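None of the figures in this text is laboratory data; all of them are computed from the coordinates on show. The structure presented is a predicted model; accordingly, all values stated were derived computationally and were not measured. Cβ atoms are built from the backbone, for glycine too; each structure is taken alone.
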Structure P
Amino acid sequence: MPVFLAVLAAVIIIVFVYGIVIYNRLVGLKHAVSQAWSNIQVLLKQRHDELPKLVEVCKRHMKFEQDTLERVMKARSRVFQAQHQGDMARLGRAEGELRQGLANLFAVAESYPELKASRSFQHLESRITELENTLADRREFYNAAVNVNNVRIEQFPDVILARWFGFQPFELLRFEAEAIRDVELGRLFD
C-alpha cells in the first residue's frame, strides 16, 4: 500500500507540474500576441502622425487633387477607429483602403514635378514607405504569434487548461483581396 500511495503521489505531482508548465506557456503565448500587437500599434501611431504632414505638403502643390487627399485622410481615420476598437476585420479593410489611397497619392504625385522635388515630400514619402514596410513585417509577426496561440489552445492537453482558465483565440489581421492587389497605375491617369 505505501508503494501505491508513493506512485500515486508522484503521478499527481507530475500532472500538477505539467499543468503549471502548460499554463505558463499559454500565458507566454498570450503575451507574445499582445507584444506583437503593441509593436503594430506603435507603427500605426507613427504613420498616423506622418500622414497629415504628407497631405499638407501635397495640398501646397496638388490643388486639383483634393479627392485623393481626402480619401487618404478618411482611410486614416477609419484605421485609427478600428485600431482603437481592436476590430481586426475592420482594421484589415481600413488598412487596405489606406494602402490604396497612399498608392494613388504617390502615383498622382508623379504628375507634379515641384512636389516630387520637394524635400519635405521626399522625406515624408520615404518615411511612410519605411513605416509601411515595417508594418508588413510586424503584421507577419503578429499573425504568427496569433497562429501559435490559437493552435496551442486547441491542442490536447492544453485545451483543457485553456478552457478552464478562459484563454481565448485571437483574430488574425487579414486583408481583402483588393487591399493586397497591386495598384493599376494606368487607371489612375485616365
Structure Q
Amino acid sequence: MRIMIDMDDVLTDFNKAFLEVAHEMYGTPVEIEVKEWDFWKNIPELTLEKEEKVWERITNTENFYETLPLYASKADLERLSTILKEGKHDIYFITSRFPIKGRSVQAQSQRWLEEHLGVSGSVIVSSNKGELCRVLGVEVAVDDAPHHITNLIEHGINTYILDWPYNRDIKHRLRVKNLGEFFNNIFV
C-alpha cells in the first residue's frame, strides 16, 4: 500500500510550538484550543501583525523543524517505525513546510523522523499534495489542514482527517483522533 502522512499536527505538535513562541514574544496563553486555521483568530491579544512577527521568528530560528515536540504518541510512533522498517508499504511524508534558516526543510524533517522513529523516511515538500499523491499512486492519506484535505479529496485520494477543531466543518466520513486510529482503519 502507498500511504501519505502529513507531519505537522499529525506527527509533530506544530501548533504547540507556535503557541510557545507567541507566548515567549508576547505573553499570550499557551494552553489554548486552536479552533480556526489562523492563529491570531484564536489567541487573545495576538493581532495579525503580531502573528506575522511570530512567523518571522520561526523563519529565523535555525533548524526549528527538528525541535518540534511530539503530537503522535510514542506508541504510535513506535508502530510507524516498525511499519517503515518492515518495508511492506511505501510511506511518503509530504509536508508543505516553508523554508527556514538552517538545513533544508527536507533535511530537518528527515532528522526529526530519524530522532523519533530511529529510521528516516521519504520526505517530500509540496503544497499540492493531492496532485503529488495521485502521481505517486498514493492509496490513502492522513492530514489535518483544511486546504490540503480538500485538495487530496478533489484528486481522488482516500483521505483521513486527523481531527482538529479547525477542520471540523469539513463533512467527511473518514475522521480519526490520532495516528494509531488511522493505522487501525487502514490495516484491517
**Item:** Entry that produces 3.7 once distance in nm of label points 7 Å out along Cα→Cβ at positions 82 and 146 is calculated, selected from P, Q
**Value:** Q
**Item:** For helix-only ellipticity at 222 nm (-39500 (n - 2.57) for each DSSP H run of 4 or more, over all residues; to 500) computed as -12000, the structure of P, Q it came from
**Value:** Q
**Prompt:** Ranked by distance in nm of label points 7 Å out along Cα→Cβ at positions 50 and 74, which of P, Q sits at the highest value?
**Reply:** Q
**Prompt:** Given structures P, Q, which gives the highest value for Rg/Rh (Cα atoms, Kirkwood Rh)?
**Reply:** P
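Kindly point out which one of P, Q the value 0.75 was derived from, the read-out being FRET efficiency 1/(1 + (r/R0)^6) of positions 42 and 58 (r between Cβ atoms, R0 = 30 Å, to 0.05). Present the calculation step by step, with values, prior to reporting the outcome.
Details: P: 0.75; Q: 0.95.
Structure of origin is P.
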**Request:** Assuming 13.4 is mean count of other Cβ atoms within 10 Å over residues 18-25 as calculated from a single structure, say which of P, Q it is.
**Result:** P
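Supply the structure label, taken from P, Q, corresponding to relative contact order in percent (Cα under 8 Å, 6 or more apart) with the calculated value 25.
On the way: P: 31; Q: 25.
Among P, Q, the structure yielding 25 for relative contact order in percent (Cα under 8 Å, 6 or more apart) is Q.
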